[in-house]
Structure I
Amino acid sequence: MLDPKVFKAYDVRGVYPDELGEAGAYAIGRAYVDEFEPRRIAVGRDMRLSAPAMADAVMRGAAESGADVIDLGLVGTEMVYFAVGELGLEGGIAVTASHNPKQYTGMKIVRRGALPVGGDSGLLDIRTRAMSGARQETGPVGTITQKDIWPQFVERVLSFIDVDTVKPLRVVIDAANGMAGAMLPPVLERLPIDAVRCFFEPDGSFPNHEPNPLLPENREFIVRKVTEERADLGVAFDGDADRCFFVGDTGEFVPGDFVTALLAESILAKEPGAKILYDVRASWAVPQTIERAGGTPLVNRVGHAFFKHRMREESAAFGGEVSGHYYFRDFSQADSGVVPFLLMLELLSKRGEKLSEILRPFNERFFITGELNTPVADVALKLQELKERFGAEGTVSHLDGLSVDAEEWHMNVRPSNTEPLLRLNLEALSPDLMERKRDEVLEVIRG
């Protein structure tokens with residue numbers, strides 16, 4: 001089965017097998033090779049129950065269209081990106097549905113240099129080929145060979161920190177029965193931390209909770225566990241482990257923009273003057289911290305495809321998104337969940353302070369709404385109404401949706417890629433002003 005709606009803006013995602021099954025995976029594997037004509041690609045898969053059969057189908061389709069396929073086996077998504085960059089391959093496919101519920105399957109597709117294949121960079125052409133069933137005449141069938149990328153991957157991620165500086169911190173890790181449970185053990189055995197390992201058994205039925213830490217109900221466990229264990233830090237990973245989320249020593253969930261600011265500081269200590277990307281939704285804490293640390297902050301559109309292209313153009317050392325995607329130039333500009341985890345351990349060890357203390361200046365100065373989503377009938381009309389109502393209060397930008405920067409508050413309102421929704425992120429320099437401007441903006445959106 002292959003439903004055309006499984007092709008999203010940045011990846012392929014659908015319910016297995018009703019929307020996307022093995023026949024569809026085979027068709028996508030063939031179509032990908034027919035469209036891009038890579039000679040060698042890597043394929044890896046996550047722990048979902050459907051993943052082995054889906055990965056086999058993708059590899060068979062790709063090989064039958066003439067590509068040599070390197071089978072990475074059970075790996076996190078970032079390990080596919082790493083393999084494509086490290087081995088000089090011309091493409092790769094991660095068979096994963098990331099943080100989606102257990103009934104989903106999907107794929108993240110990249111080309112040479114681990115550049116993403118999205119809706120405006122070839123994914124719609126793959127869809128057209130796959131849906132048509134047409135098969136290009138090919139030469140010899142390609143090979144499928146297995147490759148163990150683990151030793152190289154572990155060395156690369158550890159190279160981002162000075163392991164000797166890491167102290168025996170007590171750290172609660174929630175792998176959510178996802179790929180972090182497979183990826184972290186060979187990294188943890190090289191570190192002196194006291195790791196409280198939770199739900200490390202990869203299990204695509206997700207018996208404990210869904211692997212999406214952005215939803216508050218999926219964070220309840222780690223917030224409680226950090227407090228119970230009196231831990232220095234909590235870390236929660238999503239399903240394919242290319243994103244990590246932090247909980248401080250007081251059980252407080254740390255917003256992704258504050259994490260971006262802290263990681264930027266760490267990167268700039270090692271590479272003074274570097275360029276750092278952040279997204280249009282982010283707190284003022286991010287550009288101000290980057291400038292204070294001697295770096296160059298560059299604001300960017302939301303979305304991994306836009307970040308990865310801009311990082312190449314600018315040779316930016318690091319990029320961070322509010323949603324928990326963190327990108328590293330020295331990791332093929334790809335997003336990683338393991339590298340931010342290591343950088344945070346190094347930061348806490350070097351600073352010798354509790355995370356709650358490190359975050360206090362941010363929490364006392366910047367008051368953010370988080371992302372507030374509202375269904376609307378006419379996205380363009382609402383954005384125009386918002387511009388007319390609030391544009392005169394500050395500087396207006398249309399880099400991604402509508403941004404208004406006033407003296408003591410700012411906001412970004414973006415349309416969803418997939419639904420008739422508007423997403424509001426707003427920040428102010430006092431809690432009262434934040435709440436007042438939030439309510440004023442929502443009144444327009446919902447009116």
Structure II
Amino acid sequence: MNPDNSLLGIRGFLIDAPEFGRLRSWSDGALIIDGAHIVEVGDYASLARKPREQPVRWRHSPRSAVFPGLIDLHAHIPQYPAVGRGGGELLPWLRQHVFPLEREFTGPKGRREAGAFFSELARHGTTTAMLYTAIYEDSCEAAFHAAAASGLRVIMGQMMTDVGSYGQLQPTKIASILNHESERLCRAWHGAADGLIEYAFSPRFAVACSERLLRAVAKLAAESGAYIQTHLAENLEEIEKVRNQFPAARDYTDVYEMCGLLTARTVLGHCLHLSEREIGALAAAGAGVAHCPTANLFLRSGLFPLEKMRAAGLRIGLGSGVGTGPELNLWQVMRSAIETQKARSFYEADALVPTPGAALHMATQGAAETLGKGAVIGSFEVGKEADLTIMDYAALLPYRQSAKPVNDLSGEDLTSLCIHRGGPHAVVETFVRGRSIFRAPEPELF
């Protein structure tokens with residue numbers, strides 16, 4: 001990683017959220033990174049004076065805000081061109097805007113868009129993403145090549161659907177082809193790029209899948225140790241369709257239960273309209289939840305019952321929900337997570353309104369735990385891998401107060417500034433395993 005055998009030192013206002021609601025910060029702090037791992041954390045003055053056998057290459061300054069790398073648990077690569085379009089509700093929006101895009105996500109177009117998407121993630125400060133591609137093996141393969149070249153941490157899979165999504169496809173033929181193609185992709189890519197790339201079997205949702213396909217997914221995931229990702233209870237019309245399509249199931253969640261899809265390696269998107277029984281079933285299985293507040297608001301799908309999910313012990317992280325979510329900016333997703341619960345608090349006394357630290361937790365350590373990676377990434381602990389998002393906090397302040405460091409900000413203040421005013425314009429650099437994968441161009445001087 002460092003050909004001269006030196007250590008990398010990152011100086012800045014260090015902020016992490018190792019627990020829900022607990023923010024931790026060092027106003028002039030530093031990380032010492034040896035290769036891929038954090039080996040020291042503390043105050044810059046102390047770490048800079050400490051004698052070491054290896055020299056330290058210092059980067060950044062007290063005007064940089066240093067966060068753990070942001071983690072996006074739910075996005076669709078082919079849907080990115082549709083962000084912010086239309087509206088209405090989920091199923092009509094999919095038919096009008098998304099299915100046509102996904103049908104075209106193959107050949108040169110699919111390869112071109114797959115390559116562009118990962119640089120967008122890094123530019124937004126996202127270091128880990130759980131992603132869906134389209135139904136086509138060629139564009140999924142291209143997306144994996146692009147992911148490996150990007151240096152990002154990516155969990156991804158081919159969209160699997162054998163009921164209706166793309167029109168005149170033969171369901172039984174498509175189910176067998178998808179199973180074969182997804183198995184082949186998993187063998188090729190699960191654990192690739194020294195473990196940065198992992199596979200997720202990705203049935204769209206129960207409305208678009210036969211029971212045969214869902215059971216096959218469970219078997220493939222169990223045999224390979226790969227992840228499973230799908231959608232659950234995002235929209236009321238969707239739930240009604242599932243009830244009609246699977247009359248033997250007790251509820252929507254039971255469809256996935258009886259097919260063997262609920263595991264500790266399963267991440268379910270949205271989960272807005274669940275009964276107490278369903279929430280308990282997810283918790284008992286150890287499944288994770290990708291909370292996508294910007295997407296939920298954009299299509300009027302519903303408001304996430306955060307306090308119920310947390311009371312059940314569910315692992316919860318945040319997802320951009322792209323393309324139902326209108327942007328990849330996870331700071332905006334954190335803001336929407338807070339504002340969703342503020343809105344609920346006006347009429348639900350038990351609504352849990354996250355603090356900035358709690359929202360940051362769901363985008364970092366909480367999301368890492370949802371993926372089973374809480375001991376690897378998500379906070380500034382010695383021994384963890386050095387995934388970092390570095391922000392220029394002068395870019396977040398009124399009038400861009402950049403003449404000198406601002407010393408009167410607390411960690412809570414700075415996190416709140418990022419949540420309410422942050423985005424790619426303020427991202428200075430993005431690191432994965434101690435390697436810079438995005439660096440903003442130096443500002444022009446006049």
Structure III
Amino acid sequence: MKSVKQLAIRGAIWTVIGFGGNYLLRFGNNLVLTRLLQPEFFGLMAFVNTLRMGLTLFSDIGIGQNIINSKRGDEPSFLNTAWTLKIIRGFVIWFVCLLISFPIAFFYNDQRLLWLIPVVTIYSVLDGFSSTSIHTLNRRMELGKLSLYELVLQFCYFSTLIFFVWLYPSLWTLAIGTLIPGVYRLVSSYWLIPKYSNWFEWDKDAVKEILSFGKWMFLASGFMFAAEQADYMILGKLLSFKMLGVYIIAYTLASIPRETIKVLSNKVIFPAIAKQSDLPRHILREKILTQRRILLIGFAIFLAALVTTGDLVVSFLYDQRYRDAGWIMPILCCGMWFSLLFYTISPALLALGKPLYSAQSNFARFAIIAIAVPLLFEKFGVVGAVIAIALSDLPLYLTNLYGLWREKLFCFSQDMAATGFFVAVLSLFFVIRNNLGFGFPIQQLING
């Protein structure tokens with residue numbers, strides 16, 4: 001039987017391969033669609049998807065985390081009860097979206113939202129019926145199989161979407177296209193594990209366990225949405241949907257390191273720590289920090305390279321309609337460092353059954369965005385809003401640091417050393433870039 005360390009290393013490799021493949025597919029899909037559709041469509045769809053994700057997270061009761069973490073996570077009655085709760089939640093999300101579509105369309109002064117919101121959020125119903133086998137594979141840390149599955153699923157989705165958008169390049173096609181992955185996942189998830197099935201069941205003890213853990217996951221996930229997606233909602237009101245579409249291109253590129261570490265955090269770090277959560281805290285802390293040091297060094301180099309070359313990538317890949325993404329991306333990238341510090345250690349608190357700390361951290365980030373973005377936008381325009389969003393990860397990190405101190409998993413010394421290394425690498429890359437005659441990443445903004 002493989003050790004937790006071996007499973008974690010193998011899982012990390014597969015997760016990076018899977019995420020890399022998925023990102024390349026998403027990136028290729030994005031490049032094709034930006035040539036077929038208007039930037040405004042991306043802004044509108046991003047806004048609606050953000051709303052759907054928000055309701056999904058605000059109704060999160062930790063079903064996946066429960067299956068991974070619970071001692072009953074392999075029992076059919078527990079899994080069937082979790083599946084039943086998942087279905088109920090999917091219908092609730094869709095019904096709430098129907099109720100709020102009119103006031104949302106009125107507030108943002110765009111009647112297209114009246115039909116976009118109900119159509120796109122049907123995905124939640126489809127996802128509710130998908131099998132719990134995906135969570136079971138995560139529990140078993142069979143991440144190779146899961147990564148290949150996600151890659152095939154994404155390839156089928158993007159190829160189908162591109163085909164239909166090529167035939168009918170409209171907002172309607174993009175909206176209905178968001179349901180394609182829900183259908184594919186619903187059908188294919190029942191083929192992942194042989195003789196694995198779900199059916200309606202209501203085990204009262206299982207419901208109690210899921211909801212007991214889920215009451216904190218509800219807060220943690222809700223505030224995570226507020227922290228990570230509030231910028232879309234606020235900028236959707238402050239900017240045109242066209243400019244929002246440009247911002248989304250920049251944010252998508254800038255958040256590559258964050259999304260990578262989040263996937264590792266959910267699929268590798270959390271299950272690995274959960275298997276060792278009974279260890280004495282000083283031993284657990286040492287194990288976590290030893291592995292985390294390697295991650296931080298690798299991601300520091302990766303993020304520094306992205307900050308240095310981001311504007312060049314945008315100008316090479318996108319046409320003039322997305323020109324402003326060139327200066328937005330490096331600024332956002334710099335702020336991602338605090339996210340990397342957060343996501344490489346926050347799973348430890350979740351594995352210890354302390355999701356409240358995550359809720360507090362995400363609330364701190366949301367508060368900064370909600371207050372600082374409108375204020376700085378009013379004073380400095382789009383530049384001020386982007387800087388506020390870039391700095392919003394700092395309170396997320398600091399609040400989480402307090403929780404780590406309380407739980408005897410403090411990592412501040414390691415964080416300072418890693419931050420110093422990141423700044424040194426970034427400075428070196430800046431010097432090299434400037435000597436090559438490319439100026440600085442925000443040269444476009446400096447030149448006006």
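Just so it is clear, none of the values below were taken in a lab; they were calculated from the coordinates. This is a predicted model, so every value here is computed, not measured. Cβ atoms are built from the backbone, for glycine too; each structure is taken alone.
Listed values, structure above:
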read-out	value
Winner on volume of the Cα convex hull per residue in Å³, for residues 296-367 alone once structures I, II, III are ranked, highest first	I
Per volume of the Cα convex hull per residue in Å³, for residues 112-151 alone, the highest-valued of structures I, II, III	I
Answer label among I, II, III for the case where mean count of other Cβ atoms within 10 Å over residues 24-31, calculated from the coordinates, equals 14.9	III
